[in-house]
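Below you'll find the structures, each written out as structure tokens.
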Structure I
Amino acid sequence: MSIEHAGHSTRRSARLARDALGLWDTVVLAMASSGPTQSIAASLAALLVAVRYAGFLALAISFVPMLGIAVGYQRLNAWQPSAGATYSWVGRALNPHAGFFAGWIMLMYYTIGTVSLTPVLGSYLLSLFSNHLASNTTDVALIGSALDLIVMGFAAVGIKASARFQWTWAVFEYTVLIGFSVVTFVLVASGRLAHAVRPSSSWFTIAGAGGFHALVGGVLIAIFLYSGWDTAAYVGEEVRGARAGQAALTSVVLLFVIFSIAVIGLQGIAPNASMQAHAANVLAFVGAKLGGTVWQDVMIVAVLGGTLASLQAAIVSAARISFAMGRDRVIPGWFAMVNPRWRTPLNATILMGLLNLVFLWGSTLVGSIGTALADIVATLGLIAALFYLLTAVAALWFYRRTIASSPSTLLLGGVLPGLGAAFMAFVVIYELATHALNGVEIAFGFGFAALGLVLSVISRHVGHAPYYENPAVTPSEDAEAELR
């Protein structure tokens, strides 16, 4: 079922660039959103704190449920390729208010989440020239702002330009990360690197992780590492042959491979205490350990490029989610305006890029804002788990009448998405029940998320959008044929 026939108030003029992306363009965009190099740089030390050297175990446990979620995305995309993805699917298959809530928390994830990206850009770039400049918050914010505007410009002038920008960095970034990881592992395992931690069987056991509770904490970090591949779904209307679902699946598999190689390969290069001491620039520390300042700078450039790519993918994702919501009139229709030349949601793209600057300077100049944003960012792993959970449930419910039609359909349409939904629900409940987040983090993160429900009620009564009529939907023959 196409967007035009889905019961939305869609204007025919408000179309994105059709067939602009191929499968691998979409995969690169999705992986850039997860940002393997930047994510490892930000999370390797935290993973060591959570599960010691059993990071691979947390990644492996998270992989199958995450793959199940991606299968849910693929099946829903076969029904309705939509820039809103989970927002559109949940709203029509389950409940319009649940859909609005999903769209709202995804916008939280892709806008407030950039608070952790933009300062890194300035810090890493300036560190190539001066450690003193890299520690100056104003200089870091200025450089971060300039780079944010550059990637916003690429996102604004067309999805093809965004894809080319991502390809520019992808080969170099992943070659550096995997290459460093393999070399480091060989040196560590062979005992040729002083003060390294040799691999052992404890790296792959629950006991080695510090027990079940510690392992669940590591799993939450793993979910954060994987999250972002769903960008493939947000460009679904711009992908040739509606292959965004296949790109999502491919991205999850490749991310598992890359993250596993990086974590196993890099974590033993130095004792845990040394890794924690360099937590803010752990990959630069790895580069310096392997080859002095030259390789340190190479790793810094790789992290810088990966972070730029992640920031651009976040802007692309947020712009398309808000475009879909504007097209449905649940937020102002201004967000749905498409530039006739570039076929991009220009208003939404510019606004999302500028919001990054507002959050950046707010956190830099006003301590209370910075603290509040940090509290919200602390909940983003659970926020991601929530919208993945909603997507899997929507896939199960939408295809409920055909799930048992064959053994393969039962596995792909029922078991895998069901496993993904159950896993995400468990992680959310367990983390809240065990007080993994403090009251302030929960109040800010989940309080801001709950605001989405309030805004949805207001939107329904003020805007009277047809989206809230929630017409009954069932799988179309085209959707079933696409899945087969």
Structure II
Amino acid sequence: MVWYALGSILLPMVGGALAPFLPERSVKKVSQFFSFLAFLCGLLLLVAFAANRTGFTQNLLTISGINFYGVTIDTLSVLVNFMVVFIGWLICTYSAGYMNAGNREHPITEGVPRFYALMQLFIGSMSGLVFSSTLLGLLVFFEITGLCSWSLIGFYGDQQSRKSALWAIILTHCAALGLYLTTAYVFLSTGSFSVSALGQLTETGKILAFVGILIASWGKSAQLPLHSWLPRAMVAPTPVSAYLHAASMVKVGVYIFARTVLEAGTVPQVIGEIGAVMAVVTMVYGFVMYFPQDDMKRLLAYSTIAQLSYMFLAISMSVYGSKLAFNGGVAHIFNHAFAKGLFFLVAGALAYTTGTRRLSMLRGILNKLPVVGLGYIAAAMAITGVPPFNGFFSKFMIILAGFEIGRYHPLILVLVIVTVIESVGSFIWILKWMGTNVLGTPSDVVASAVAPPLAIKFVLTVLILMTLISQYLVFLFLS
């Protein structure tokens, strides 16, 4: 299983190293090939782990008795890695249709090898972070993903793209200082970089360490007060928004929080309280920011901020001893990636075919572009938690766990009630736009839309299917 994990990390990095030296006519196929090999490794690891369900850690880089990097194979890492490499392959496939001169929003005639090099480096770095058994490994890959994000946000090279990219790397790098300090503190206190060394700290030591972890996590996952880089990042090509800023990179923060909570043993309750309060405050803020948005990607960016808050709320509530809350958070990491990735790629397909992302200009999508319209419906229903789509099941677990904990902790009860209200409000607002955009007679821009390439249709179809079945896969491993 370790070889499958290493394949997920190294194969896309090899593809990324080759990409800058390949002609544009070849780089798309080579990148799809290497990203598919990474997906295959993730799938084989998922199957192999399902056979015995025995988690373990293996050190890979040990110097003078100090483990600098190792891999942890368990339910959390195997599931999240599968999501990372699967969606990574789908994004590389989608990009083959999107990154060309036929794109009506942004005709792309140069920079394609650079795009694929960065995307594949990002896929490998995400897998490296997910499997890391050390805080030092988490930190190194945390920073590599940040550099990839900076480069990809600024891909178009105009002034707005460069400013947005700079804003993103400044905020996320400043947040990373929390993880730097935590890593140094744990090493000085225990002599180890292992994530599990958090369990050796005193209660006060754990509070200090987790404050640093939360700061880093909030920055990477666009939570208040370090959230503002994400809406700005929507200037990036839509495959970047779908993968980095919906399905994977923004999950880094919540994944690190989940991994450290899982490894630390007993976590002080004050960390759960801080995490839960900040999650709900961010959730409400994200929802309020829905209202002024007319750019579809910016609306989805604020939706992502709100949905990430559900995950932080769940992991924070698990500090109170609720396994249901932790499993709900992990399930939502997994389910949300497919649903929100689909939603962003629908936005990209609309921009590609119509030349606009303005919600007020889009009507009758289902009539003119049936696959795109069905993708819009599936993504909207999944994100807002409508059964039988995947988002319903993980949201239900989180809310149910919250009410169970709330019987003994009034603060959590109040926060969960606010969460339910936000969920209903989000459903109403997204449903309002879905009815406007998807149904009825096509507007002028939709009526004049060109047909999306086959690669785009294929990826949308796969993700529509995943919004209906991903919950069963995650429940198989969490049961």
Structure III
Amino acid sequence: MSWKKEIDELRKREKLAEKMGGPDKLKRQKSKGKLNARERIDLFLDKDSFREIGKIAGKASYDAKGDIKDMSPANFIFGKGKINKRPVVVGVDDFTVRGGSADAAIYRKAVLSEQMAHEVKLPLIRLIDGTGGGGSVKMLEDMGFTYVPFVPGWEHVVKNLKTVPVVSLALGPTAGLGAARAVASHYSVMVKGMSQLFTAGPKVVAALGETSDNESLGGSIIHTRNGVIDDEAKDEKDAFDKAQRFLSYLPDYVGGTLERTPTIDPIDRKDEKLLSVVPRDKRKAYNMRRVLEAVADKGSVFEMGSKWGRAAITAFARFDGWPVAVLAGDPTFLGGSWTADTAEKTKRFVELAELFQMPVIHLVDNPGFMIGLEAEKTATIRRGVEAMGAIYSTKVPWASVIIRKAYGVAGAAMSDHSRFQYRFAWPSGDWGSLPIDGGVEVAYKSELEKAKDPEKKLAEIKDRLAKVTSPFRTAENFLIEDIIDPRETRPLLCEFIELAMRGQ
């Protein structure tokens, strides 16, 4: 006897699931300029690569004969798919089914998506739109009781952060547990003008006497500048592109192999612009991103977190096809001085590189920790020491190129000095325990007061000191390993990567 009848019912239930929240809710989603959950899956993943798990889970209604009449699907869709032919786990909130709230949730689906990622060792992508399973007052009344808070499956969220790459894209108003899921990731993105993220929304916050709307309370302009979310996208497609690029640099799981991609960019390429990119006037800034673009494989640089902790550039790039984590100073922001949020950003990025065993290249230009009252109020020294601790805890291959400044404790955080120093310095290198500029008048006060021409004397002293502080004097004493022609930077870094990646 055939099982066709049951297969027909299966197909009917699948069709009911595909209607999501129904025509009206889907139309409303579209009116806000947002894709629906299934459109997001189709756009994000390789064509026809998605295999959904638990598609027919939901709340069904039945007729008098016990046959299914209708079904409201669960507001969470998940399964296995592929991105650029690499397998991933994708979990998607369906805002059209009760706004993604707990009333329509089947917790086990979300838990299973997290569990699948770390047990099968596949990268996890969360497309978040709504509360992500948070509770509601109405639900409590329907239950007839309340409960001590807990988050089902959070232990799997924690495990994933130590096991596989985790990416979260906030694609709409995201509150409570949804906001927590967005933050519990290695890389996160919000869509400008469409995504908002908050612990509690404007209506709840109003009880504190604060009046705000979604955007003013938790828009991307807030959270991509305070370190809660890594990056801001112009639209959903841009968010998907950023997520895909981020994942392209990482292995599928902790301990997995890094993937080398073919490149036609010669490893011995020497960019003439590097010879003059750093100005002789130490007070003038230059564009460190142009330095990175000039030494990395062409078109391979992907920066994350550009809008916060701005004195440090954190990016992925490729050298001779190999993925590398790049940390660099940005002299265009506060001269490159590390603020508290710069140190926090550095710490998180270095720990990410260590977790996934990615070699690190550090392009150094660091005049020290930021000073002043605001720096003290924001605990800059504590955050800086924590960042330094992360750097000194690394075991991954590490190369440093001193482009210009390296001063004080922050400058010493260029690498773990107790390890072999795979390090080069440009002739523009300028280092020490503290900058001499500005301190000369104090140190030589009595000598200047006795001089017939104090200005001439000051110039003579500065000229003497310039010779003493020459990087060549440091090299004479082998306190810097090598001073190089800036144009040699790419060939030398490709050599470093070749050695680092032996056996991969």
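Supply the structure label, taken from I, II, III, corresponding to mean projected area of the Cα convex hull in nm² with the calculated value 21.5. Provide the component values of the computation, followed by the final result.
Values: I: 21.5; II: 20.2; III: 31.7.
Computing mean projected area of the Cα convex hull in nm² on every structure in I, II, III gives 21.5 only for I.
Compute distance in nm of label points 7 Å out along Cα→Cβ at positions 128 and 256 for each of I, II, III and report the one that scores greatest. Intermediate results must be reported in sequence, preceding the final value.
Working: I: 3.5; II: 1.5; III: 2.2.
Once distance in nm of label points 7 Å out along Cα→Cβ at positions 128 and 256 is tallied for I, II, III, the winner is I.
Identify which of structures I, II, III gives the largest calculated value of distance in nm of label points 7 Å out along Cα→Cβ at positions 24 and 464. Don't skip to the end; give the middle numbers.
Numbers: I: 5.2; II: 3.1; III: 8.7.
When distance in nm of label points 7 Å out along Cα→Cβ at positions 24 and 464 is computed for each of I, II, III, structure III gives the biggest number.
Compare relative contact order in percent (Cα under 8 Å, 6 or more apart) across structures I, II, III and report the one with the greatest value. Let's see the in-between values first.
Numbers: I: 33; II: 15; III: 8.
Answer by largest value of relative contact order in percent (Cα under 8 Å, 6 or more apart): I.
Just so you know, all these numbers are worked out from the coordinates, no wet-lab data involved. What you see is a predicted model, and the numbers here were worked out from it, not measured in a lab. Cβ atoms are built from the backbone, for glycine too; each structure is taken alone.
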